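Since every read-out is calculated from the coordinates, none of them should be taken as a lab result. If you're wondering where the values come from, they're calculated on a predicted model, not measured in any experiment. Cβ atoms are built from the backbone, for glycine too; each structure is taken alone.
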Structure 1
Amino acid sequence: MSAIFVLPRQFHTAIVENRKEKHIRTAIWLFPLYMLVFNFFVFPVAWGGKVLFQNEVVNPEMFSILIPQKFGNYFISILVFLGGISSAISMIILSSIALSVMLSNNLIIPYGWLENFKIKSDTINTKTIVNIRKVSILLMIMMAFMFYKYLMTSSSLFSIGLVSFVLVSQLAPSFFGAIFWRRGTYAGALSGIIAGVLICYFNLILPNYFADIKEMAFYQDSFL
């Protein structure tokens, strides 16, 4: 649930791109309703796939494409495929833009370009910011591909999503703590984020590309 607030694309859409407070009031009830309606269609697809492919080895993530194919309706399968491609591309675009804005505004410019911006014109500064964000987007997409190619290639989409949500959820305590708890400190927030990321990395990411590590005592059911 915390991913709704701290995912880069959600944060960018809800806060950075938000221009009117009344939009938040609408999103408070419309977004949960959208999620409820959207997930309502997951159950019949999952149930139908289990029934139709109960004796076959099929990836459940492909049910929405394979079910129409089983009945010879390839047109619906193509539409589902195009819908999945469009939604994936839109997520990549929005996430890349949001992360590039965060990187340029909070890391790259304050710690490397701030002095140059003070002595140059606004036109040059604007072009520089745009170029920084373009390069950031390119590097992030390349890093994401390398991460998937060499670390998560054998994992399912569900597993990758789970790892992503758990990792980004480490920002939630600091995010909500900054809003509701005034006694929180920078050192405490940073320590909590680092500790959470390390724990998630050791328990969720390492087992994906070191098969032997699952044999360690830490990963045995009896230990957990």
Structure 2
Amino acid sequence: MDQQNTDISVLAGNSRVYLNNDAVIVVQAQLHAFDAALRFSRQCLDNGRTLPRLSVAFDHFGIFRLQFLDQNLSNAQKRRPRLSHLHPSIRHIFQPVADRYRIALSDIRAIHEDSARQHLAHTLATADIPERLTRRMLTAAPALGVHADHGDKAQKLTCAAITKEYFARAAGDHRQPNTLLEVFFEDSAWSDSLSYVRGLQLSHLLGVPAAIRLNLVNEAGEVRQGEQMTPR
């Protein structure tokens, strides 16, 4: 793939937010992945390219729009929030890294699990998806991690299906054959490496045309770069 003619999108980690027993927001942020993704994006800018389309995925308990957004937002901002639209306690976690690389929180999209689930449910209800693929998207048993605790109906969606939706949304308007989605992630209890691999495979099987590369970031901030995977 010609890097100079490639539209680059970046998924900067898969963090998790929830309310504890005292109704205080807890943020389990993949900050190493976020840092590596923003460092990569700053390098793109310094090399004369445009800023990649940046996104962060959020798993969560509860209702994202009601519990994890800031106040006084427009309906459009609630539907498609940026990191700058999130609750101050969440913004506070990501702001220092964004400041380090001189990238505004308003330039980073927030992809949340509620929206991903709604779109997947609509797709499954209306699209003609082969059974061999729906078996990868649905399971009779609860999915692993945070995805498992959203009620009986939500439990039927697999982690691979949720991850596929994150990838498709992160690629965004650049979902063309010359698009490269760089995914930076950490191996965590709610976001394991196998789910990312299965999500990548499912993305291409369901028609996402972008090339996707998985970049695993360890606790030292070191990046293990995968190969660019393109649809067959």
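Once distance in nm of label points 7 Å out along Cα→Cβ at positions 43 and 203 is computed for every structure in 1, 2, the highest value turns out to be that of 1. Can you tell which of 1, 2 yields 0.80 when FRET efficiency 1/(1 + (r/R0)^6) of positions 27 and 107 (r between Cβ atoms, R0 = 25 Å, to 0.05) is derived from it? Going label by label, the one that fits is 2. Computing Cα extents along the principal axes in Å across structures 1, 2 gives 49, 48, 36 for structure 2. Among candidates 1, 2, the computation of distance in nm of label points 7 Å out along Cα→Cβ at positions 59 and 195 that gave 3.8 used structure 1. Starting from the value -11000: which structure in 1, 2 was helix-only ellipticity at 222 nm (-39500 (n - 2.57) for each DSSP H run of 4 or more, over all residues; to 500) calculated from? So the calculation was done on 2.
For the read-out mean projected area of the Cα convex hull in nm², for residues 67-186 alone, a value of 9.6 was computed from one structure; give its label from 1, 2.
The value was obtained from structure 2.
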